[in-house]
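Asks: The structures come next, written out as structure tokens.
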Structure P
Amino acid sequence: VYTIDQGTKAYIERIEIRGNDRTRDYVIRREFDVSEGDAFNQVLIQRAKKRLENLDYFQSVDISTVPGSAPDQVVLVVNVVEKSTGEFSVGAGYSTGGDTPGPSIEGSITERNFLGRGQYIKLSAGGGKNSRDFALSFTEPYFLGRRIAAGFDIYKSTREYDHYDTDTTGATVRFGLPITDNISTQLAYNISQEKYSLADNCTTNGQYDNTKCTISQAIRDGVAESPWLKSSVSLGLVYNTIDDMKNPHEGLYITGTTEFAGLGGDAKWVKVTGRASVYQTLSEQLDIVGLVSGGAGYIAGYGSGDLRIFDMFQSNDRMIRGFEYGGIGPVANDSSGDHLGGTTYFNASAEAQFPLPVIPESFGLRGAVFADAATLYGNKLEDVAANSVGMKLRASVGVGLMWASPFGPIRIDYAIPVKKESSDNVQEFNFGIATRF
């Protein structure tokens, strides 16, 4: 005969917060799904501990219990050790990829726990030889006292390309809502004004001069429509089971976004993008981590809205390494050789990451070997070369070096295209800020 004694049910008499000299009490309490008077639940307590650790406000978080004023009462004691959440940084770098290759400098002021209220604010400015960027971001993680992250971004950027220049000013308002611990969604509204002009070295008295340079009709048509007002709303969904966002070894990260442009303004299109990344430890003893990722995107105009060259997808090093920014896909049918972008893309990548022998782990250096494949196609612009719009696969293989530097993650890749088209622009070396998801 077995007797099962369920024991006395315990209730939380009170929650004591200790060690938070700067962080307000409510910022810590709101991460708990239990409150004073509720039944003690170890699962919910551990969930709150993980949330507090993920805030990145504290060096350590310890949650313990002590007896309360009655046998069925416990006091929940939350001990935290705060750490610096503000950052002032000035950095210089050099990038061989992206839409602004060359040297650059950036300065930023960031506070992840503004006034101890858990709010995020960042002011940044930077630029290089052919670019300027300014941005202000603010996020309130508990809008109206609920677990809704509300925020805004204000930005301005300028770019100088070989044949044309851009000047974009815009703002975004966004709301993020967790559905479960692993699933979240974000709704955003964006409005921006894009101004385009032909480069000075391609004009005479402000007019295009084909004796100085050859520019595709698609680019000239896009510049002629300047300024261009875009008003759009987007809905995104994220599924995240990654074990450590700074140094992932296990888990799945999936994102999907649909953006609708046409709430006023000049742009009228629908864009759908998605990406999935899977991390898996291949050898715990050797600390080898495998990464398989894939992505896709599609954009289509509607009504009277025709897609411009500036609406199209352009290839970059997140799509496929070993090629220049905008270096694959449909091209113009003239001597300019301009890549005009595409309406559809698919890409996939497989990578193995590993520590470097002899070098101490504290240096933050890791190596990688990878293989990429991608296709970018679909374009109905008048001057596109008919033989370049089809679904043609590109592929590359290479090695990489990653460094978790004090200024942020930095990565150097060397990739060799193993499948390409004659019109593609190759770039074997790529150096810049590392991105994972």
Structure Q
Amino acid sequence: MNVWRKYAIEGAQDLLFDQCEVKNEVIYKCRKVFRKYGFNEVQTPTLEFYDVFNFSNHPIDDEKIYKLVDFKGRILTLRPDLTIPIARVYSTKLKTENAMLSYVGDVYRANEHNHGRNNQITQCGIEIIGISNIKAEILLILTAIDTFKEIGIEEFKIEIGQCKFFKGILETLSFDKEEVLELESLIMNKNLGSLYSFLNTKRDKLDDDQYRLLKVLPQLFGGKDVIAEAEELVNSEKALNALRDLRYIYNTLESLGYSQYISLDLAMIQSFNYYTGAIFKGYIKELGEEILSGGRYDGLVGEFGEASAAAGLAINVDEVQKLLYEREKLKKPEEVTGVIFFEKDSYANAIKIMNLLNKGNGNWRLNIQENFEEVADYCRTKGIQRIMKVNSNEVIEYRLNPKGVFIGEMFKNGEY
């Protein structure tokens, strides 16, 4: 039985008409800004060998990877990520060159029970490979801000963290592996009550500054004042250097007039074994979902050959498209001036007339229905007031009268 023939799978969706138009416009504007900042687009296969994603500390849970077997018995995957294949391309085809790369494509992740998340996600992203200085992170954030502005989104925030800050703190603690994992989870989820209880049970392992810092860490987010607050409690040189990097990023973007689009979050420690420096997450005011993620991951390229610095970010096009589509629905729909109906032997003439009518502000559409009454019924349903009927030797314009009847008037040759 073909029970599922009529359905899209969970976590995937069909897009119609205006939804496709909005999505394509988002992608077009992303590409436009990426090119402006010097990023060159590359494409990677939808199907990759599983080995591409099979390494320690990769950021995607193995259970979320779709796996297939080819005719030779090799394990393949529907790519769950685009950054990792970009690292493969760089290592095998670009090698030692510095590279600024961009991409557009779908990634596939199996989300159990979905929880409202898509299993197929379209991403637009950028990567800077071979450059280790902090200018790269600033360029990534700057490009993302200008991309959102180009798309037409003004109320958004890019949160910036620094995983070296938390790593520096951990190096000063005497926690075992299990204690570190629990601490990470409590801080990452900003579970203050449970965090306080946990810290109180470990009080004998913490000095006063460590205790105070870990207690307030989930609340250290906002403007650059949180950096000064953290500096008073930190005694790790690695953590202090991370704070200096964050201050430089913030001050630079502030000097460009972009401070309203950024905030700092010192408790941002997700996937900190994968990331090696700054971390980014982006949110739009109207959406609760994360629509941008990225950071520095200097250990990634070395999985495919010679090690190289790398940083990048990806924008979730589907979430942006949903928001913009809802906005578009509130706008006045595009008005169709009229439709052009024609006899079979008048196809060329109908196209010629449509092009002439649309030279100004007209929005005439070709209609290929079989007979005039079908066209008239269609126009009444859509609220279209005019029909241009094209024959081999005449053109008649019909207008809808108050009684719902189309009344025709013949044009002389070339009059229309």
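Asks: Comparing distance in nm of label points 7 Å out along Cα→Cβ at positions 82 and 122 across P, Q, which is largest? Please report the intermediate quantities before stating the final value.
Replies: Details: P: 2.2; Q: 1.1.
Answer by largest value of distance in nm of label points 7 Å out along Cα→Cβ at positions 82 and 122: P.
Asks: When mean count of other Cβ atoms within 10 Å over residues 162-169 is computed for each of P, Q, which one produces 16.9?
Replies: Label of the source structure: P.
Asks: From P, Q, which structure was relative contact order in percent (Cα under 8 Å, 6 or more apart) = 16 calculated on? Write out the running numbers ahead of the final one.
Replies: Details: P: 8; Q: 16.
It traces back to Q.
Asks: Of the structures labelled P, Q, one was used to calculate mean count of other Cβ atoms within 10 Å over residues 10-17, giving 12.2. Name it.
Replies: Q
Asks: Starting from the value 18.1: which structure in P, Q was mean count of other Cβ atoms within 10 Å over residues 338-345 calculated from?
Replies: Q
Asks: Where does the value -1500 come from, among P, Q, when helix-only ellipticity at 222 nm (-39500 (n - 2.57) for each DSSP H run of 4 or more, over all residues; to 500) is the thing being computed?
Replies: Numbers: P: -1500; Q: -11000.
Going label by label, the one that fits is P.
Asks: Given that Cα extents along the principal axes in Å, derived from a single structure, equals 95, 55, 47, which label among P, Q identifies that structure?
Replies: Attributed to the structure labelled Q.
Quick note: the coordinates plus some simple rules give every number you see, no bench work behind them. Quick caveat: nothing in here was measured; it's all calculated off a predicted structure. Cβ atoms are built from the backbone, for glycine too; each structure is taken alone.
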